[in-house]
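Multiple structures are listed underneath, in structure tokens.
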Structure I
Amino acid sequence: MTYKTILVHVDESKSSLTRTQFAHQIASKFDAHLTGIALTGISRYIFESTDLGVGDPNIMLHLSALRERAEKAISQFQKSSAGLGIATTECLIANDEANGGLGLRARYSDLIIIGQTNREEPSPSVMSDFPEFMVVNSGRPVIIVPYASDLDSIAENCVIAWDGSREAARAITDAIPLLKSSKLVHILIINPEQQADVHGEEPGADIALYLARHGIKVEITTRFGTHSTGNTILTACKELNADLLVMGGYGHSRFREMIMGGTTRTILEKMTLPVLMSH
């Protein structure tokens, strides 16, 4: 198992360059095809169901400005690709908002790379629930890259947030290519005594054996605490000098509102390292 098609969301945000550089490094690591996609922010359904903008210069001017933003973002992606010498890249611009446009392209990719929501820098093409939507609806593993962090290494020291759940198991399997390239993988278990029926007498032993059979070097790490699980996970990641967190994404969609579990929500809001999530 490996990643051969990687999709990265590019936009006009300040953090887009860091995100695309991260995507280039992942693509280079796996000799993968990298596709950068920029979205105009106008839902495709508007174009399909109306004659929006016909005869209205103000609307057409607005649409043109959104298109120019997308073109500028994809142009920056092209420049960074050329500078890093990535052999197989592709550039796309879609007349859609990010949830719908990227969600469609995700079907044809092994891995999706997007950015953390920065509420101080809103984008016309990205809704505030974008990371949550992609985790729950894309059907693919999603790496969310924080907007305020320097990425000095790529998946060399990984942490798995293991709670024995289906979502966590899915995330681990989806992350195996990255875990195999890691120097060490920490299996992090929070308050194992609270889930004795899941973890058994030796918490983490079974999942450690599963990963060891893939040739992955693992170490079981246990943390105890009464604070929120999300904060405990992030604190442990910092103490372990982790550069990638792998965890299940818990939640579901209710029309346009994404309803996420407390731990997932905390991680998405406070993350300081890239997080691979699967649902």
Structure II
Amino acid sequence: MSFKKIISILCITVLATLALVGCSSGKSPTGEKEKIKIGYVNWAEGVAMTNLAKVALEDKMGYEVELTLGEPGMIFTSLSDGNVDAFLDTWLPLTHDDYIKKYEGKIEDLGYNYENARIGLVVPEYSDINSIEDLNEFKDDLDGKIIGIDAGAGIMHAATESIKDYGLDYKLIEGSGPAMTTMLKEAIDKEKDIVVTGWKPHWKFARWDLKFLDDPKNSFGESENIHTFTRAGFKEDMPEVAEFFENFILDDDQLGSLMGKLEEMEDGEEAAREWMKENEDLVNSWIPKESK
């Protein structure tokens, strides 16, 4: 074999090795960090999980992560057309089922990241109201209002159905997750009655004594799991990151403490980074072996 051929083979081998190293460390063959786009909705658990995923992917795997905030419909549309790579806050089998059916074949399920989530109507523990079917008796005390969140949220659809199912003479007020918790706090501070669209996991259950109203007609369904969804083809394009998302699972205590940390600190990313340091073994267990 000629000297030139030997040199050529060596160069090709070196370049191939560098490409593999770059891919396993979150870098392209050119040495630039690969970018991952994660969409999220302004819901406590999603904000917490998304910030944690961001700092883990950046600090431990070398990727660049771009976050996109939006309402659920926009996030699922962006996921289906490839403008967003992943969404960590999909509630199934009920809350987001309409979106899953609508974009079938364009989005992919990487499995659950949290089990036994729940949605429903929530009141302070001191309230005399115990069931949705009793709400009409307390209409005056509640000004005939159920305090809701984002218009496109699955829980808002379920709340609308519950008004029909129970024949409630109530108006569902659109808003946001933070606005809902602000109004909840104001009512609790004054020990007034209030009913809100609520879900668990959420830091509000750790801060205040709250209860879900009984739902005998099952308008809000049974407990659900929270799943991570990606755009179609993501698993093939970024197998290492897909494996990280598949490993990314939190239990009630872990997610509760993470949400609490974000609620305490103004900077969500720094709060997630601090929580990651306190839970290093857990986070390291999500990182694929080839990235360690």
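Looking at structures I, II, which one was relative contact order in percent (Cα under 8 Å, 6 or more apart) calculated from, given that it came out as 20? For relative contact order in percent (Cα under 8 Å, 6 or more apart), the value 20 is produced by structure I.
With respect to FRET efficiency 1/(1 + (r/R0)^6) of positions 152 and 184 (r between Cβ atoms, R0 = 25 Å, to 0.05), the largest value across structures I, II is given by I. Here distance in nm of label points 7 Å out along Cα→Cβ at positions 128 and 232 has been calculated and equals 2.9, so which of I, II was it run on? Matching structure: I. Of the structures labelled I, II, which one yields 19.5, 71 when Rg and Dmax of the Cα atoms in Å is computed from its coordinates? This value belongs to structure I. With Rg/Rh (Cα atoms, Kirkwood Rh), for residues 72-143 alone computed over the structures I, II, the top value is the one for II, the highest of the group.
Quick note: the coordinates plus some simple rules give every number you see, no bench work behind them. These figures come from a predicted structure and were not determined experimentally. Cβ atoms are built from the backbone, for glycine too; each structure is taken alone.
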